[in-house]
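Peer 1: Following this line, the structures themselves.
Every read-out reported here was derived from the displayed coordinates using simple, explicitly stated rules and does not represent laboratory data. Worth saying up front: this structure is predicted, and the values here are computed from it rather than measured. Cβ atoms are built from the backbone, for glycine too; each structure is taken alone.
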Structure P
């Protein structure tokens, strides 16, 4: 049976990935520090499943990582572990450096030493896949897209920390020969998303009858990627890509933030109309922009399509409808996430 070590597997993307991998017959050793965005409720469908081994711990704990590698001998390590919210990085950049840079370095050192100790056949098959973001490339104007050769130009503490981790992964491949792979994804959305991010935040505030905050003029553009499609892309890269390669993963779904919010409002009007009969869009409120807010991201994922045959299976309209339906059906999950440490308030203003 195939075994993978997944870090950050109780988070949004990592949790979705783990659920799908175990369902497909992969044995997953899941290492997560259970910070505010890590949620064991996400993994509750795997309770009692012998193919899911959960370990609470930090990627910076080199002894723990080394022991897990030695005990379980995974064929691959997939690194989802990261502090990931731009607004939080504005308020507290230190945590992002500690996890995304120092933690990734510690993880790489432990994985390198384990990889070197493997017999020839296992060493040749082993892979380290690092999950990164398109935000490392900076901001685009009205035209053009990010490619795998776009120069790095991170504009937030979060994206700077992810850029540093990417460089470390590249360096460990070129310096030590570690068989690495890196993916850069656009904005993910879907089930189990922590409700500080735009789409789940808007859903929850709309249901609560609260103002729907839209930064600036609302015309910042993101390429939206359904999380299930992202998970399938990672599997594709892991199984087919050559060592040392980097791939961009996008959803072919560029949308302005204001259009995303209005789409959610229309879906909620159909599914959960307001008692007063007013449209949910009446709750939209424009607020001061985020400091250093990148204007536009857009992913060119043609390398992934042309070389490995992957394309997203969800249109934005399909994915956002599925996402809204999931949140409406899983309000208990949301309410357990909102445990008092975060209550849908705005963060990242440096107030």
Structure Q
């Protein structure tokens, strides 16, 4: 028995960040190979996987080079999350993203000049970018013109969770300080491992969501109009929109985004979404998805299957269809069919 215990003690074990790095690597392969998705979300996921590996090498295997790299690689994750958010949901990637390299550069300088300041700089980066994402998403789907309208409010909710994950990662540094104050510095590696791994897994897992996909062909729009009350211009905009909805039925395109709708009507995104909100009391995604559900209901009454009606109405995924169907009609598709079958 003693020899067996000795043998077991020599068995290799994987630290928590290493496990998270392996899981994130699997996510990365799936996103790249299976989902065929490329761009900033893939880069963000790759950074999260690399960070898990670096934390393991630094905290658990004591590799000095990894210890030096850990704060630098960590400082790239918050700005990359912001860039991925902006380019996926708000506007195309451009030279506007270059200033976000300032954070990592400040970290490199701090490592040379005054390493102790890293305890404040890195949490600040996570807090500021996390709250920036949360703030941008506060208006829901209307603030994300590049997102497919089929997904409704889901992209905004996902990005808010990612924002809060960044914030919570920063707050974990407070736990480290408390551990040192109360003489429990030995808990620091555990706090770093668990908090960092949790943050990385949350961000990595959420990047896989199909709700974060866009049509990939968006162009920047004109500057937004100032907010105002409902007036004749709103009525005119809605008349144009409703005429287009009847004539060309753009809502049947599952890749439809607010930016595409704006370009077709030649009306700035914010002006169009504001008119929809003020006149209907709903955001643009809900307005479009209500039209899709009406089309699906007509198809169901004509005898089409639920799947056929869903695809024909402009939905790509069953979860989005079921969620919006329940919101609009108050029933699931099967319950709605049962109620209206004999009507």
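Peer 1: Of structures P, Q, which gives 3.3 when distance in nm of label points 7 Å out along Cα→Cβ at positions 130 and 274 is computed from the coordinates? Before the final figure, lay out the partial values.
Peer 2: Working: P: 4.7; Q: 3.3.
Source structure for this number: Q.
Peer 1: Taking FRET efficiency 1/(1 + (r/R0)^6) of positions 26 and 306 (r between Cβ atoms, R0 = 35 Å, to 0.05) for each of P, Q, which is largest? All intermediate terms of the calculation are to be shown ahead of the outcome.
Peer 2: Numbers: P: 0.85; Q: 0.60.
For this comparison of FRET efficiency 1/(1 + (r/R0)^6) of positions 26 and 306 (r between Cβ atoms, R0 = 35 Å, to 0.05), the top structure is P.
Peer 1: Of the structures labelled P, Q, which one yields 1.9 when distance in nm of label points 7 Å out along Cα→Cβ at positions 202 and 282 is computed from its coordinates?
Peer 2: The value was obtained from structure P.
Peer 1: Let me ask another. Suppose helix-only ellipticity at 222 nm (-39500 (n - 2.57) for each DSSP H run of 4 or more, over all residues; to 500) works out to -21000; of P, Q, which structure was it derived from? Intermediate results must be reported in sequence, preceding the final value.
Peer 2: Numbers: P: -12000; Q: -21000.
That value comes from structure Q.
Peer 1: One of P, Q was used to calculate Kirkwood radius over Cα pairs in Å, giving 22.7; which?
Peer 2: Q
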